[in-house]
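Listed below are the structures to be examined.
Read-outs: derived from the displayed coordinates by stated rules, not from any lab. Note that the coordinates shown come from a computational prediction; the quantities given were computed from them, not determined experimentally.
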Structure P
Amino acid sequence: MKIYKDKAFWTGTYSGGPLVAGYLFAQNFKAFGEHHYLKATWIISVLVTVILFGGVFLIPETIEIPKFIIPLAYTALAYGIFKKYQGKKAEKHIKDGGEVCGWGRLILVSVIGLILTIGPIFTVAYLSDLGFQQNHVTKNYGLHQIEFDKTKISESEIDKIAKGFMNVGFFDRSTPKFTYISKHENIYQISLSVMKGIEHDHLALIQLKTLRLKMESFL
């Protein structure tokens with residue numbers, strides 16, 4: 001029975017993900033007659049995939065991680081596990097005249113593994129975005145727009161906030177403003193579309209703080 005060598009683990013895992021690593025380990029265990037490891041191998045590879053890609057969505061956008069770091073990390077881990085548990089057996093297999101799987105099969109396995117990994121992720125992302133679009137609406141107030149989640153905030157609340165913007169002079173007749181309103185329990189969170197670099201403009205920050213105080217007083 002054919003096996004996968006160390007280079008296959010580097011290439012396959014990096015390009016196809018942890019599921020591919022699980023497949024490579026499983027195939028080798030079969031070739032070595034160690035069928036009792038198969039179930040644990042698949043369980044671990046699936047759990048690692050779920051935890052890994054689920055955790056990626058939890059990383060704050062403010063934290064920038066180079067794209068190659070995570071694939072390189074789990075690839076190095078898979079390679080290290082191979083060297084420790086299958087390395088010597090693979091060498092003996094080849095030395096005894098055993099066959100090795102070709103690159104064509106490895107590429108096919110990597111592509112299938114990648115599809116199985118990113119397919120559910122894109123599906124969840126698409127459904128989430130679809131739900132976001134259906135629940136979020138934009139209402140116009142003259143030149144200005146307010147976007148909000150209609151399942152969490154009523155239109156009458158948005159009208160009241162818009163009235164506050166008009167009363168404090170934020171919604172004027174010269175410059176279009178775009179705002180996004182969210183609500184957590186009894187607290188409104190107002191996000192404004194602003195120019196890049198405004199966080200370094202001391203005068204602008206004072207004006208924004210003043211706007212917040214006036215809106216808090218109005219509401």
Structure Q
Amino acid sequence: MTAPDPERTKIVIADDHAVVRSGLRMLLDGEPDLEVVAEAGDVPTMLRYVRAHRPRVLVLDLQMPGGSSLPAIPEIKESLPDTAIVVLTMQSDPAFAREALRAGATGYVLKEAANDELVTAVRLALEGRTYLHPELGAKLAAAPPEPAGPPDDLTEREVEVLRLIALGHTNAEIGAQLYLSVRTVESHRAHIQQKLRLSTRAELVRYALEHQMLD
């Protein structure tokens with residue numbers, strides 16, 4: 001492996017698709033002052049590379065094996081405050097952008113616009129400035145005030161279960177964390193979906209984001 005060029009800005013890419021990582025590397029390495037020093041396909045590997053290389057910028061996919069990478073953002077910012085995080089995702093829901101920026105991301109770029117926007121977002125991140133995909137910025141500006149919290153008919157235990165579901169944990173992992181059986185977790189999940197009239201995990205994640213349950 002070639003040693004990083006000390007004259008170029010170090011970047012780590014985290015995305016679970018090798019083809020996407022290859023394209024991002026070509027795009028960023030094509031800039032004379034930027035250099036991708038590592039690629040990761042999952043959150044644990046990404047955390048290991050970020051700690052080892054201490055990059056100036058991390059380009060981070062929002063969804064990777066094991067669930068959402070959102071919880072890793074504040075962890076990185078706490079241990080490596082000088083590493084700027086640019087989220088690159090297919091998630092065009094403004095709730096995800098709001099939560100990523102709240103967690104500590106500096107940029108939010110949609111994959112469909114990466115060729116046109118990613119380099120700009122990286123350069124702004126290096127200056128400590130925020131980049132948000134224009135359409136998402138408009139949606140956030142027009143969005144109504146965020147709800148103060150979940151409806152009263154969700155119990156405290158159901159809120160805990162919903163939060164862990166949104167963070168990408170399996171039923172078995174939730175049971176282990178909350179000292180519940182898998183069957184009890186499944187029962188809580190069914191009650192949550194019934195009360196909220198939601199049927200998919202994506203809808204539950206969106207609900208949790210909109211109600212600030214991942215803070």
Structure R
Amino acid sequence: MITKYNYLKKNLNKMGELTLEQIFLLGDCLEKGDYELARQIISKDDMIDDLEKENDNISQTAILDAVNSRREMGMNSSNDSLVLKHDPLRFALSAIRINRSLERICDQIVNIARAYSRGVIRKSIFAEDEDLSLILARVTTIVGMAVESLVEEKERFFGSCQEVELEVNRRCNEMFHKFLADKSMSRLEFADLYRILLSLERIGDVSVNIAEELVRLTTGQDVRHLDHV
């Protein structure tokens with residue numbers, strides 16, 4: 001059981017690293033106007049999907065094993081720290097949610113790459129528009145915080161993730177209205193930029209979901225759906 005638990009942790013961290021690689025590639029792709037990088041992002045989608053499926057299967061079998069072995073592993077101890085941080089059952093349940101959230105982030109990154117690679121959007125727009133560039137930087141930051149929290153198994157970035165998510169949502173809304181008022185922009189370009197804004201916003205939302213799950217994993221507190229402070 002310990003071997004399966006550690007293997008799951010290793011695989012989940014690998015999923016996080018691949019997610020981080022994808023968001024970095026996306027940043028380079030959009031800022032440099034590089035369609036080849038967009039194709040690289042898209043080509044990794046199947047590999048990431050396969051890893052997500054493998055992690056999901058491992059998590060499900062780990063849950064069944066943990067239910068049968070918690071007593072043998074001392075998980076009935078009254079030590080809350082032990083139960084919260086080292087209970088394989090709790091980790092396996094969280095791993096399913098985190099694994100699927102990472103896969104959804106990667107799906108949104110691929111959606112952005114596909115929209116950009118159609119060639120309708122001006123190549124230089126992300127490099128020239130400071131607001132777009134800032135949104136992209138903030139989204140990269142929030143994904144980085146989510147992945148780092150996962151690797152460290154800590155919840156310390158939760159508040160920061162919430163703040164960045166609110167900023168990304170606000171800035172994406174402002175960009176939507178900015179593009180809507182731009183009479184020089186074609187309908188096709190507007191449509192693809194709108195798709196990209198929606199995906200960037202969604203990446204921020206799902207990153208917060210990961211941060212919320214790590215709070216629950218390490219403290220036992222469910223902070224989902226709570227009002228932002």
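I have 19, 13, 12 for semi-axes √(5λ) of the Cα gyration tensor in Å, for residues 45-116 alone, calculated from one of the structures P, Q, R. Which structure is it? Source structure for this number: Q.
Computed over structures P, Q, R, relative contact order in percent (Cα under 8 Å, 6 or more apart) reaches its largest value in R. Looking across P, Q, R, the calculation of helix-only ellipticity at 222 nm (-39500 (n - 2.57) for each DSSP H run of 4 or more, over all residues; to 500) that yields -20500 traces back to P.
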